1. Upon calculation of Rg/Rh (Cα atoms, Kirkwood Rh) from the atomic coordinates, which of the structures I, II produces 0.92?
2. Taking helix-only ellipticity at 222 nm (-39500 (n - 2.57) for each DSSP H run of 4 or more, over all residues; to 500) from the coordinates of each of I, II, which one would give -4500?
3. Relative contact order in percent (Cα under 8 Å, 6 or more apart) computed as 13: which structure among I, II?
4. Taking mean count of other Cβ atoms within 10 Å over residues 165-172 for each of I, II, which is largest?
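Each reported figure results from applying straightforward, stated rules to the coordinates on display, with no laboratory input. This structure is a prediction, so every number in the text was calculated from the model and none was measured. Cβ atoms are built from the backbone, for glycine too; each structure is taken alone.
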Structure I
Amino acid sequence: MPSFSPPHAPPEHAASHLRERGYVVLSPRGLARLVNAAEGALDRLAPHWDGLPADAHLRDGGRYRRRRHGSFVFEEGELRPVPHRPHWQPVDYNALHGGMERWFEPLPGALAACEDWRTLLVGLTGQAAALRGRDGPWFIETHLFRIDTAGGIGRPTPEGAHRDGVDMVAVVLLDRAGIKGGETRVFDAAGPNGQRFTMAERGTALLLDDERTVHETTPIQPATDAAGHRDTLVVTWRLDGFQDPGVAVHGGTR
């Protein structure tokens, strides 16, 4: 299948594209400029994706996903970690894994305390604030993903095209090696418009208004006889608190 290049936007237009179109794609240089990251920031973060523990909660029986999870609150200009907690989504937003508390291994302490990490999260939180016109408090969940092809096929989004039940989502590519496939697709949640492209360079980033778009990434396959992988950082921002069983969710209550 053909591979379509990401439709990069200048970082100075990121907020307006996100408001007007519901998504924006940034080049590695554009992301660095947007968050004011130091040179080589993502190169220094990337080793934390090596050795991720297996995701024990895949309901399709797969063994292709490894991940870690951590939560933060941004309030009054300060980013602070919160005690380790499970990741939970209602079935309204995740028909495959919704309705269950999923405990993943926490972030490495060295990563959570890293200045490059904090710069990235705080910089992207500014985009969430611009999108909603509120400074917070922001309830932030971070996910380190590695999807591999050791078993032949890896599924970055086994739940299919979806929303996450939050305000903003960021997907940042950290590595892509020895694979084919993995096309990113973004759709208007209320209409026929869509965009498809392949994230290939470390630091390419997709920001989404989760209320207006649905998104997915197609399965990956090995490009050679050896297994390959795709590493991403997925971050979500929510104004109304973390998603937990029995609390209000965007679009209604449970």
Structure II
Amino acid sequence: MYVFQCEDSIDGIFTGVYDAWASRCGHKNICLSSADNDNFTLFDEFIRVTPDFEKSRKVSRTLIRRLGVRFYETICRCAMADGSLRKLPMDKANAIYQTIVMALALPEGAKVLEYLSEPCILCIFELKRQTANEGHHLLEFLRFSELKSGILFAQIHPKNDVLPILAEHFTNRLPLENFIIYDAVHATAAVHRASKNYMIADASSLNLQLANDYSPEEETFRKLWCSFFETIAIEERQNAKLQIQNIPKRFWSDTPELSGKLT
């Protein structure tokens, strides 16, 4: 078995798909792995895959042209998921590869996503749903803060790489605003300039002190909002368990009205 070890990202996995296909080793003899694993098996050949944007783009164009935008978006949502959060019959990257191979071999390949009895399709379905659910959750609770520069800034701590979902949504909702959504877990940021499209950038060197330099108006509205939140609460009807169920505690540090309850 030839095991292609790729980076756990869309570009990394798509590069792995490209290299595995180009190797002509036979699809049944190929396995992709996105896990950071040094446990090598005796009779397998392990091949390291370096992410390559051009190769990734070629795979993306092929998927869109041959299988449609919906299929492509489903694969991307799967690639954005954290595959370690649930038990799955196979590695995330291998599920993507096997699904693409199966789809391209059929006349109406996109319909392969309906074959939930196939282990690879089941993986795709579960991981896509996992990413979509967290993305939807964050769309409801993401908080922007206005900085002194006039830029709107939001920080998130997601388990899955949902930044593209949020960036696309708020680009459509706030087209005339300059905003940044910072993913502190994956050290990336979605940067949007007014009247432009967004871009995903490496944010490992982001100065968070500047991100906490709020405008005077922001400080005022934060105090008003937190005061309103506390005032409307009915002490006799407080339900801490229900509150945690609706807004998990891992989101509280990014939510002004709840961040104080973590201390």
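1. Working: I: 0.92; II: 1.04.
This figure was derived from I.
2. I
3. Values: I: 25; II: 13.
Of the structures listed, the value fits II.
4. Details: I: 23.2; II: 17.4.
Of structures I, II, the maximum of mean count of other Cβ atoms within 10 Å over residues 165-172 occurs in I.
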